[in-house]
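Several structures are given next for inspection.
Nothing in this text is a laboratory measurement; each read-out follows from the coordinates by a stated rule. What you are looking at is a predicted structure, and each value in this text was computed from that prediction instead of being measured. Cβ atoms are built from the backbone, for glycine too; each structure is taken alone.
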Structure I
Amino acid sequence: MSQFSHRPFSERTATWLQQSGLHPLLARLYAARGLESPEDLSLELRNLISPKELKNCLSTASLLADILEKKEPMLIVADYDCDGATACAVGLRGLRMLGGPDTPIQFLVPNRFTMGYGLTPEVVELAAQQIPKPKYLITVDNGIASEAGVDRARELGMEVIVTDHHLPGDRLPKATAIVNPNQPGCSFPSKALAGVGVMFYLLVALRAELRQRGKFTNETQPKVENLLDLVALGTVADVAQLDRNNRVLVSNGLKRIRAGISQPGIQALFQAATRDTRKANTFDLGFAIGPRLNAAGRLADMTLGIRLLLTDSTDEAMALAQELDRINRERRVIEGGMQETALAHLAEDQLAGSMDQRSSICMWHPEWHQGVVGIVASRLKERFNRPAIVFAPAAGATGEELRGSGRSLTGLHLRDALDIVSKREPGLILKFGGHAMAAGLTIRKSDFEKFDALFQNVANDLLTDELLERKHIHDGALAPSEFTPEIGDLLAEEIWGQGFPQPVFYGEFEVTQQSLMKEKHLRLMLRPIGASELAANAKPITAVWFNRTQSLPAKAKLAYRLVTDRYQGQAHIQLMIEAHDEAASA
């Protein structure tokens, strides 16, 4: 049974925020998310934490300034997800912006299926073959665990600058420079920077260094803030915690997108997703734009996505965005088939009916696609509220290895859990990496059952019954007068995301109609139940519950999001149902 609870907030703080001019509803929502004073409301760029506080940022900026002055060849080694792609584009655009269009810089995206993750020795070998051969390799969104790769680069006469945000292993690579808020000894207050955020910070520091060297003045300096649309996309798509610093970055990036002055590639992705840039929000970035960019890395080559983010041609951007949209549709089909197979196997093993006896899910299938295992793991985690790891045969291997991707719950740090497994059974996990909520790993096919049992034991040790119980935290009821398109627009304009959750409300409704859409989504007409005459006489509201086929009783207490739907110039509210409080509705 799920638990429903009201997110607590300070009435005093909400009143203070409201008196500063904030809408009463937003004042309540912000107070419940930890804002303590009107000063916390400002998301201007001047509120960003200084690059001086990011360990090695200033010294690395000085090194980059020397490299730019000497015109030494560089190569950015990117990751194959949205954060890595945007970080690569920010790095390339920014370094050319600051060093001049003739800056000798290239990029390389490893093949995720044959070369694995990060700066591996194989990737370094490939980098050394580029013409001109790079003097410096710059990693983005990877590299903190690439000891062997960094060593191989030095053997081949190349230096490595690591920019990353992932947690380090027991030892740091012997790189020329490391910029990572999560490395030992870094006191940067925001540990939540995404890889693209780290790269942006390095560019800000580099601009300051070049300004100090007299290359340009405050008036003539390049506007690296023009790259914030890319920073916003990478940060949201990587599900980074939206602390105040990240909300500053995302807010200013969204302003550029809404104003129609974002990169042509981002504008083209919005068109391909049939989303209006003028009303762009974090939901668009996380659920419409990010997945289309990620699709290239999952099924094809993220080089396609990075080319899209680098082009200044509207026509080329639109053609690339349409191709990414096609790949994303293909990804959905593959994902749907894998998910159906996974659920069928769970049913056969009678796990679905006895999930309260299990603390984790581990699965593999010989026909599953390696590029989509992370999405399927995420779907299983959401459905069963259990950490899930899904494996597929490792492409390019001997056929004896499985490559997996996992998603976790609050309460089980996934990378740390894998570390425990590896120490209890050395050699069982061939390699692994990641962070609290997501991680990747490689094991031998013959060791799957052993890994499943050991991971299950670790999950049992770390997760309590309370943590495994599904919790729905909501923001209370909306007043009848707040069921309006204006409130929907007000909510959509704000910066919501991981750690600063999108508002979910709770209330009792009369279910006046219900039917299925496309045989898998529940469409409802709901009338709020309340004491006021306004509620009693209210018109029914359209609601949708995606991936739900079971009907609701005549009266139901529901958790929902309020959105504004526009059709043929008319604005209407729509409720997106998140959960049914069956215990309270009984």
Structure II
Amino acid sequence: MKFRHELAQQLRVDSIRAADAAGSGHPTSSMSAADLMAALLDGHLRLDFDQPEDPRNDHLVFSKGHASPLLYSCFKAAGAIDDAELLTFREFGSRLEGHPTPALPWVDVATGSLGQGLPVGVGLALTAAKLDTLGNRVWVLCGDSEMAEGSIWEAFEHAAHYRLDNIVALVDVNRLGQTGETMHGWDLKAYSDRARAIGWHTVEVDDGHDPERIEAALNEAEATRGRPTAVVARTRKGKGVSEVEDLPGKHGKPLQDPTAAIEELGGTRELRVKVNPPETVGDPRTFATAYEPPPVFEVGDAAATRKAYGQGLRALGSRRGEVVALDGEVSNSTHSEQFREAHPQRYFEMYIAEQQMLATTVGMQARGWIPFASTFAAFLSRAYDFIRMAAVSRAALNLMGSHAGVAIGEDGPSQMALEDLAAMRAVHGSTVLYPCDANQTVGLLEPMADREGICYLRASRGATPVIYGPDEDFPIGGAKTVRQGEHVTLVAAGVTLHEALDAAERLADEGIRARVVDLYSIKPIDIETLRLAAEETDGLVTVEDHWPEGGLGDAVLAALAEAGASVPVTKLAVTEMPGSGKPAELLAQAGIDSAAITRAARELVPSSGTR
């Protein structure tokens, strides 16, 4: 145990040194958990640092991502990085960012937005238990402040529900948050009783700096079967340095006298710990595949794009064994239930816990699976921070949001996603797709599966006419000119594409030939098609079942600006808070139905009806 004590002191010293070199950071939050991490490194974590892609490795997630100096000090102690790199902490171009990211090969996911590491850890554990089936374990270091986050308790619920005995939460109860004492201070029972009531095994460690007690707790966690374990340890923030130990107002700051602090801790050390490699053998499980053709919908029929999503995803899952599906307890509305019925071992019910659903997709994709997660588009906003952080993780995952816009009808505005296109467009590296018919929806699924980054597909509740044949190609970044015309261009997608086509028929009766562009790929966007429309017609009308800010219309304006095109643009969107009603009534009220499009287009065309 003496080695572990010395190793913990080294981790503290190196955390202080890293923060001092950077002039910023969180050394005191790192110092409280140093003994926990020393014990984990020396005998419990099984990770081959030379083979970070080995699927048999354990996973180490710092949910309290601000304690990154401690994580990087652990990497140094394991020989994964050297001292020179440690002291590049927070420098421009360094892999050692202020909060961990997968720029380092031993970091699965980005953390730092508190309350996310444990949910992602549950996703990794679920993947290990139900998909890879290699017997590896997930260790998650949690801070006591983040235990106030609802997403933490979504993670506790799901880990218990799935009986994930391969995840251990190490809760560092150091009492002090950023501005004062945490909600429960050092009351270990406040945490352990809640976790136990949910179904976790819990171990309270009343001295989280005692190597023997920590060792006993970790052994108990590893021996527990059939349920996850939380080790709840009482620690002291800034442990070992009188300048900061258990004192408020020291959070997130380098120490004022690092030299004295390092001397108080016994000076610098150059200890190395040999982290055990994985014990398990074999390869991750794979699933048998069989060719199932994509579903085909007849031109002229009507079908909901959400239904086409379910049927298309089922067929994609038959052809590709790495595809998995998740849903937030609305699978009979999103039609992901069709995937569940065909591929039950690759379907995961996440219940009404959208944050945990997103976190699980991040964990799954980190192991090379291709997740498709679905729920009502409006409810994805609850998990937006997880989507944002998934982009920081360089994650590749697929989201389907159904029941978007006022076109859902009677359910009313609480169920109407009217912000989703703007929100998803704003995510770094994202892809935003909005199909208008069933065959188009099916045709976009495989390109989504093969694409990097976060892909979002917006689906509609009601049935819409099928206008494309099953052999039509829909490249991401493309658009379809579904009707030619030289007087005015109508740009739409999804539900409003059909309203635009109807408007074009009305305009034709007046001698106005309208071009209709199906902008099914809102990001990336087809700049060339829009540039030609700007050059060849008198103006553009954009129409969307979405608020005017940040959606299809703004995407078109940005594309025209990039192309250097100057043309009148009328933007039609939902501008007043909708209520309940029939879809047609709500489209008319919002001014995005065919009659409104016709009026707007007419105003852009010279009275002669010619250029």
Suppose you compute semi-axes √(5λ) of the Cα gyration tensor in Å for every structure in I, II: which one lands on 52, 25, 20?
II
If you rank structures I, II by FRET efficiency 1/(1 + (r/R0)^6) of positions 63 and 239 (r between Cβ atoms, R0 = 25 Å, to 0.05), which sits at the top with the largest value?
II
Could you figure out which one of I, II the value 1.2 for distance in nm of label points 7 Å out along Cα→Cβ at positions 111 and 191 was computed from?
II
Entry that produces 20.9 once mean count of other Cβ atoms within 10 Å over residues 39-46 is calculated, selected from I, II:
II
Structures I, II compared on FRET efficiency 1/(1 + (r/R0)^6) of positions 87 and 199 (r between Cβ atoms, R0 = 35 Å, to 0.05): the greatest is I
